[in-house]
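What follows is calculated from the coordinates using simple rules that are stated; it is not laboratory data. It should be emphasised that the depicted structure is a prediction, and the values quoted were computed from it without experimental measurement.
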Structure 1
Amino acid sequence: MTTERRVIPPDFVWIGSSPVKVKEDDKWMGWESPNTIQPKVLLDDQGRVNRIRAPVLDLKGLTTPTHLFYVVQHFGAPEPVRPEDWALAIDGEVKRPLSLTYEDLLRLPGRTVRTVMECSGSDADFFEYFKGEKPRPYRDEQAMILSAGEFTGVPLGAVLDLAGLTGKAAWVRAEGWDKGLPANATPELQPFYYDKALPVQKALHPDTILAYAMNGELLEHLHGAPIRLLVPGWSGNWSVKWLRRLQVMDSEPDLWYHYHFYYYASSPEDPEKELITNIMVKSIITSPKDQKVVLPAGQHVIRGLAWGGSGLINRVEVSVDGGQSWNTAHLEEPRERWMWVRWSHLWDVQEPGEYAIMSRATDEMGNVQPREPRYNNMRKNFNAIVPYQVTITAR
């Protein structure tokens, strides 16, 4: 079987296993379809899809279809590895170093996890907006580095149990097949495989899995096939794709994508750098769409999404007066630990004028979405409340 990513340019569709160029008036599989949403696609120098931005504001339901799911990698995507040629090395602070094949992994009991995945750099342009340095960006004009999906695989803890952790095991370093140099690397830095190291407690969480399937199908190449690490609740950079090695270590390793890129600090020289892990509590409005909206007086449904990595979202509030007062929104079922929740609020507005609508999420741990972002020199993990300007006209 092939592990090649089934992503095609916007003017193609998949018919069976073949990409077919379509015209604007073509039908889907012989039938009309209202689903015409396309992602924002970036190509590599060979014309292949390399990165994807998800049209989050246009999506329905909870899961992001695979062909719309965002894709980011720091280095170029490696060449595909067929499952029958793949192997995973497990070494370091283990009692029994192992090399597992794809079939070895599939023999272990499986687990399915549904989760939001968000890049730490999502919404980064809003930092400058809040500082008054740039005009207001609009989310519908810049497809987002944010998605949610269902992943099936094997708990990482089950694999580590096979190898047997020693008493010194404290961190699990995951290494992918993608290799290169960061854009701002110093001259002495040599090319390296992309890697991240999980504290052993997070590695052993039952929902931290080695995934081989996504949204009901085997992983596509751009999503990390044959096997990727999935770390729910943490920023997307932790979920290492194209997995090749697990190295168990007795202390935190000095990895470039820990304290050189994904950290909170005021400057690169800040001695108090903090590693970015959890996705912070956050909500966005998906309807009306994030733009200069003009609506007639009457009833309108304000809809959105809310999520966070520290706990289940248990409250969303909506303001239509710029935060002077707040109304509790309806949370739609189901609500799952790692997924976002859909919410809605019926707004009955009769007076023409300018309105600033906002949403605010709270999770079960008491974390509340803030009015100001947590500023940091890396522009990571933006989660502040963003007002939407809406003009209401007379009927």
Structure 2
Amino acid sequence: MPKKPAIVFYRHTNLFNYPETFIRTQGEGLQHFTPYYVGLGRVEQLPPPVERTIVVNQGGVVGKAQEMFYRVWGIAPRLYRQVRKLDPVLIHAHFGTDGAKALPLAQSLQVPLLVTFWGYDATAKDEYLQRSYGHRLYLRRREVLKREARLFIAVSGFIKEKLVKQGFPPEKIVVHYNAVDTETFRPDPAVAREPVVLYVGRLVEKKGVEYLIRAMAQVQVEMPDTELVIIGDGPLRPKLEESAMKLLKRYRFLGVQPPGVVRGWMNRALLLGTPSVTASTGDSEGMPTVVLEAQAMGLPVVSTVHSGISEAVSHGETGFLVAERDWEMLARCIARLLEDETLWQRFSRKGQERMHSIFSVHNQTRELENIYDRVLRGDI
């Protein structure tokens, strides 16, 4: 059997934390290419296959020194040699900031560079990006990236619009949705649903969790047995816990949890709340993977008209979408789904059907590999 061409998935960080399961899912879904993962180091949470992973920091004092040298100067001879031995046909960098950092590697190997923009990298204001060295490097190289990268992949039409407004060539941008593994994310009918509203994600401004807490306070006036379960962590956790303690009767903050635990809660809960907002920095979502995973699990979604969410959630069919920060309407939509079992069943069924027909790994991987083929043929 002929050897499958190698693709490098580049991430300028450790590989991979739980919130980045989508990158690993995308790589492992490939059928006609072999994915190799290149980054700074490994983490225990969700390591990619070790035999297909190349990292700068292999541990110890020397590894840390090599990582720091690479971060500051962009020099990593051993990593370059290892990647060159793979003879990759292209490099696929994830996040625009990492695309800028992968440019020298792509130029050295003389292979096409593809860059996926996921959210903040296309939406955050430049003055916010200026605050960190890595983001400043992206801003310095952004014009070169526009010229040198072969293709930019936007995870939603909203992200494509943002890139075009920033001067990225429209003819070099394609929209490709993230995928959900519908074999892994599927409901177990033997598990009983509970009066739980679930949130999964980072506890940062753009996630809008404060509005979900306010909404749940109103819901619990009429439905005191309904519980808000929050999975995730972030800088706003202390403030959000304080707010929940003042406003809510029943709630839990569970912190970061492994994928199996998250799926378990998706199977137990009655709906997912994702009240995303545009942050003060301009940071916005691309298309939250958790929204796809929840619907595949038969979990209706109550969210906001924000970024690519409206491309993932069909309003009035698989969930409800309200205006950003409108916690009162959020509460009404949550209550309606909790009260109307027939409506809940219809949304649950339609959500699963939509994920299987549009967002499944099988369908989205086929489209991604078609993009790779077109790039390698020179069609785009």
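helix-only ellipticity at 222 nm (-39500 (n - 2.57) for each DSSP H run of 4 or more, over all residues; to 500) was computed and gave -1500; which structure, 1, 2, did it come from?
Only one of 1, 2 returns -1500 for helix-only ellipticity at 222 nm (-39500 (n - 2.57) for each DSSP H run of 4 or more, over all residues; to 500), namely 1.
Can you spot which of 1, 2 the value 72, 58, 43 was calculated from, given it is Cα extents along the principal axes in Å? Walk me through the numbers before you get to the answer.
On the way: 1: 72, 58, 43; 2: 63, 44, 41.
It must be structure 1, since only it matches.
For semi-axes √(5λ) of the Cα gyration tensor in Å, for residues 181-292 alone, the calculated result is 25, 23, 16, so let me know which of 1, 2 that is.
Source structure for this number: 1.
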